[in-house]
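Each reported figure results from applying straightforward, stated rules to the coordinates on display, with no laboratory input. Model, not experiment: these values are computed from the prediction. Cβ atoms are built from the backbone, for glycine too; each structure is taken alone.
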Structure I
Amino acid sequence: MKLVTFRVHTERRLGAVLKEGIVDLNSAYTAYLKEGGEVFPKRVASALIPPDMVGFLEGGEKAKKEAEKVLQWVAKKKDAVGIEGEKLVLGDEARIQAPIQYPGKIYCTAVNYYDHATERMANDPEARKKEIARMKGLNLKVADCFQKQPSLIIGTGAPIIKPKVSKQLDYENELALVIGKKCKDVKPEDAYSCIAGYTILIDVSFRDQGFPQDVDFRLYKGDINWTKGKGMDNAAPMGPAIVTVDEIPDPYKVPLKLVTRVNGKTRQDGTVENMIIKIPDLVSYMSRGTTLNPGDVIATGTCAGVAASWGPEGFLNVGDLLECEIQPIGVMRHTVVEDKGPV
């Protein structure tokens, strides 16, 4: 399934994407139950397929199986409406939002692709090849990671803000996994069983804010301030959908491709094959001593081609159109706007 969160008027709802449009899963399930003779269809539907993404993920396999039944029912009843006459399949009136508005945790993995880790050596292919071979020999399992605040999340189409304080606005197109069940201290071989699906997270970065050069203290100058360098307004675009693991059972078997375009010109074009620490080890490490819950997000890093690698002219400017694509998840599209104050 391809799951989305959409807005109609002022209400956010859980949906599934079909070729006919977006199915309101909660409304459709309610109608399905009523047709089947359920006396309290609204109550049962709200328990098994609630109208919010995290609630649905908490329902696990049972909720997913019921949703699959509903989608088959909707496909056969093209003119079906909800029990209060509402549309069950929506078109343009359904405005796509971030699939999870406020995850409990957003973990991001830094420098996790061989080609990205060696971008500065692009002019010396032989040295780059040797460095990649050296890194592979390290057999790394522990990720360099940081967190983004849930309030930074925006959905596709929302603006990326260029702060007044930053002249180096960057992008990182990342495959992100969404946790599907409560778990802790996960073994790598059990990691995939904890994942509900995959989405895109754009790690918007502010390269000149990660190193506080205005502070006259050597330790600060040599360290990375992830909180500011990665954490300004609207710095976590996510979406446009969550594709469930049954449709992407192994992201590496037919390797998912990351493509980023700025004003139509390709900047990033790589695959998850280049990932240094793979998904099983990422889940295992992030869950050490930490309980992961349904709806938590782990971004897995980005491939070569970030703005910083293109020189000073590579950074994003006001008016630029950024597109980050990972199929079959979809495309995230964002226009860069100037900072006009509190969002």
Structure II
Amino acid sequence: MPQQLQWYASTLSHYVGAAVAIVALMWLTNRGLRRLGLRGDAAMGLALVVPWLLGFLIWNAGPIVASLYFSFTDYNVLQAPKVVGLANYEKLISGDPNFWPSVRLTMAYSALTVPIGLVGSVAAAIMLNQGVKGIGLWRTLYYLPAILPAFVTALLWRLMFLPTRGGLVNSATEPIWSLFSDKPPGWFLDRDMLLWGFVIMSFWGVFGANTVIVLAGLKNIPRDLYEAASVDGAGVLARVRHITLPQLSPTLFYLIVMGIIAAVQVFDQPLFIQLPPGSPTFLNVYLYQQGFTLFQMGYASAIAWFMFVIILVLTLAVFRSSTAWVYYESEAKR
């Protein structure tokens, strides 16, 4: 017990020492800025930013720069990194037979789930935007997927996709697959069905934070536009096409960008679902395996920067295309 108390006292003293050092740095920043001629409120505001700035430099910028350096090294955590130049990237491009299958699986997953999730979120939000009885309960139920832990979701879907007739999905779809085969689909145990299993699992994420964001966007659309369109004889589809979607385009733009980032970095569900031997895995899971299972931190860092380039290119493409389909109230389109 005395040893435990000593350990706690040592840890507490470190926390107190760090807090005192941060407060002292904030005070020095405030005093220094005031001596440079900055007003009191402005100096105080910048001084209060110091803790966040320290956190960003230590926990964000530092690891980013370190990972870039490690990507040019042979580093296994236990030994000092050894600079190898572009060897990790050469292995990535032409020397690793498992890398490109992971890239193809990840890109196929992204290409399917991002548009499906977007359409599903908009459809669910439009339904929740109607003045029906018990709408508060329905909105709560639709938001539940956003607060459930990822591993719970993965375990739930793994049970639903049991590769037997007793599995919930196979039982529900038996009239369909029985027309083509005597055996039920293997889903996560079948390399050919693997992608579709994860795509169907992604439907769960349609009803969650994205639906709430789209719903907030729908609430900001002026009702006068719908009333004027109804007076002019516009039908439901015409109002959705010419009012809802254009007014909602900034929200959709945000969801597309965030959806691409999330899809390329999908990690939790594939990590908790055992895949068949020899099948490709998702890029982020492959990164984790290389870095934290095989301890090839240099190679894992190279994969991380490759993922960053993919996300950057896709995001820039969306930004470049946004001028053609994203409309803002303060912007006049010609």
Of the structures I, II, the one that -6000 was derived from, the read-out being helix-only ellipticity at 222 nm (-39500 (n - 2.57) for each DSSP H run of 4 or more, over all residues; to 500): I
Given 7, 13, 18, 21, 22, 13, 4, 1, 0 for P(r) over Cα pairs in 10 Å bins from 0, in percent, for residues 9-192 alone, calculated: source structure among I, II: II
Label whose coordinates, when semi-axes √(5λ) of the Cα gyration tensor in Å is calculated, return 40, 35, 23 (choices I, II): II
Structure from which 0.85 was derived, FRET efficiency 1/(1 + (r/R0)^6) of positions 17 and 201 (r between Cβ atoms, R0 = 25 Å, to 0.05), options I, II: I
FRET efficiency 1/(1 + (r/R0)^6) of positions 73 and 177 (r between Cβ atoms, R0 = 30 Å, to 0.05) - structure with the largest value, from I, II: I
For 0.70 (FRET efficiency 1/(1 + (r/R0)^6) of positions 281 and 321 (r between Cβ atoms, R0 = 35 Å, to 0.05), calculated) the corresponding structure among I, II: II
For 18.9 (mean count of other Cβ atoms within 10 Å over residues 225-232, calculated) the corresponding structure among I, II: I
Value 3.2, calculated as distance in nm of label points 7 Å out along Cα→Cβ at positions 129 and 161, assigned to which of I, II: II
